[in-house]
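Several structures are given next for inspection.
Since every read-out is calculated from the coordinates, none of them should be taken as a lab result. Everything numeric here is computed off the predicted structure, so don't read it as measured data. Cβ atoms are built from the backbone, for glycine too; each structure is taken alone.
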Structure I
Amino acid sequence: MKFTGENILAFTEQFPDDKLCLAYLSELKWVEGFICTNCGHTKFTVRKANLARDCNRCHHIESPTAGTIFHKLRFGLRKAFGIIFEMSATTKGFSSSQVAKRYGISRTTAWAFMHRVRTAMQSSKRFPIVGDVQVDEFVFGGKESLKQGRSKDVKKKKIIGAVELSEKGKVKRVYFNKIADYSSKSLSCIFDNHISKDAHVLTDKWTGYAPLAKRFNIEQKYSDKGSSMKQIHTVIHQLKSWLRSTYSWVHQDHMDKYLNEFSFRINRSIFKQTIFHSLVSRMMICKPLTYQMIKISS
């Protein structure tokens, strides 16, 4: 039942209709068995029409999508699975306008569902990066400037990133966070959220990192126009290129969601065979999100 691979023909063959998509969610939701959310009973009857579980004791009925991010989906599960597949298995992703055209839904509906997917892509923060790590901040948006130093342009989004390197100096994992400014307090988010205190962290000579050296193993070097930290600057360039080529504009309040999407794909690049299944599994344990909740979240 578990879908593996990146072949879109194999994907469409396994999920030809909404019913089989619902069956997939049903197996994921009750993989460890059914427990009634109303009375705790474990015996049930399956309703064939929608695969809902009908508790044999209190007759509380629970559908496979209840209490998950798929709750009250405004279009078919087959379309939802297609969007999830393309957001996870493809390298570049799609804008909400493109998805709306491809799947015959409104742009607003596509935008809201894609943000639900990005919510599930968010890091659990349970596995901090270790070993050799490179950290740097940058800006995105507006006209690019060749001026050296940190931009104070309020129209630009300020972002900090961290890259974990393998023993061969290859990129293993990446994480990004939106920041308000370049102060130690703002810069600390990437450290507290994603970096182990045992990691060896390389940064440039910016003074904002100095206070963090009291809690983390930080080595500071002159950037030399990025040559001292090539790996993170390569990833930053990839991120900027993806954002510019895919989206016409990214709202400040939702920047972290797009950063989550980019990081999720990069961090699972060696697990592409199971990336779709992993993402759907995550969505099944995410609480329902209304359009208003997504709109005002930051």
Structure II
Amino acid sequence: MQSVAYTLPVDTEFFNHAGCRLCYRIRRGSDPARALIMLHGLASNGTRWREFAGLMAERGDWTVIAPDLRGHGHSVYRGGLSVRHWIDDLKALSAHLGLVRPVVGGHCLGANLALTMALSEPGSVRGLVLVEPMFPGALRGALRVVRPVRWLLPILALPIRLLNALGIYRRELPLVDLTELDQKTRKAMSEHGSHKAMLKRYAAPRKDMFYMPVATYLQALYQVLKSPGQIDDLAVPGLALLSGGALLADPGRTRSVLERIDRVKVVQLDALHWIPTERPEDMTEAISAFLESL
């Protein structure tokens, strides 16, 4: 990602859980029973959903919560990391805010995490919003090449974690405001073409590791490459938004997986992969309609 100056806005709050100071952003609606937690992707943070939260505020009274996942953004963490950590953090966040069975969604890694949570903790999730979920059989490009040796990633992270435990790590990690970056990217897309503008700003591992601990990045990438679970067992309704660009995942193969589930509606949008950046209003309209159907 390309760096953009970041300041802590008024919608940012914190709580402590399991040895980590966790950050989340919240735009409160009028009905506390209507809550949507949106999760960001790899090497991203909760500012990914600030523009979306603003658009949602124009359409209804849903509360939108966007956490920085453990190890990302303001939720700095350098220890061992797994999906279980993230799910426990989300359950703690729900308890902290007094939420009862919120709708959970996300983009890319966040979508996979939301799906895994719905499969492993079905009583804690009311519905799913999956923006570009990443299934192993649909991966393309570098992700498809790396997946067969994904087991190496946590091993590579071990010596770095050891150095971190000895106090050897970057004392300051820059933060990127994705709302501002998205606005700049859309301008560049109109001037230079979408493909060139997107690849210059996103999906660059060397740049992504600039914003988070390297060991955490390796462990989080490992989670992206894992299967989210046996999705045939999904017991809650869902909306899946897919891009047609096939940059990181094949939309046809992803659709074929999702269409096995009667309760998941699939919508395809004209985008490379970053639907929240490329099609924010269309995404918001589809999600708002799904939420009202619940």
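Summary table
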| quantity | calculated |
| --- | --- |
| Which of I, II yields 21.6, 70 [Rg and Dmax of the Cα atoms in Å, calculated] | I |
| Which of I, II yields 0.15 [FRET efficiency 1/(1 + (r/R0)^6) of positions 11 and 187 (r between Cβ atoms, R0 = 30 Å, to 0.05), calculated] | I |
| Of the structures I, II, the one that 0.65 was derived from, the read-out being FRET efficiency 1/(1 + (r/R0)^6) of positions 219 and 251 (r between Cβ atoms, R0 = 30 Å, to 0.05) | II |
| Given 1.6 for distance in nm of label points 7 Å out along Cα→Cβ at positions 107 and 267, calculated: source structure among I, II | II |
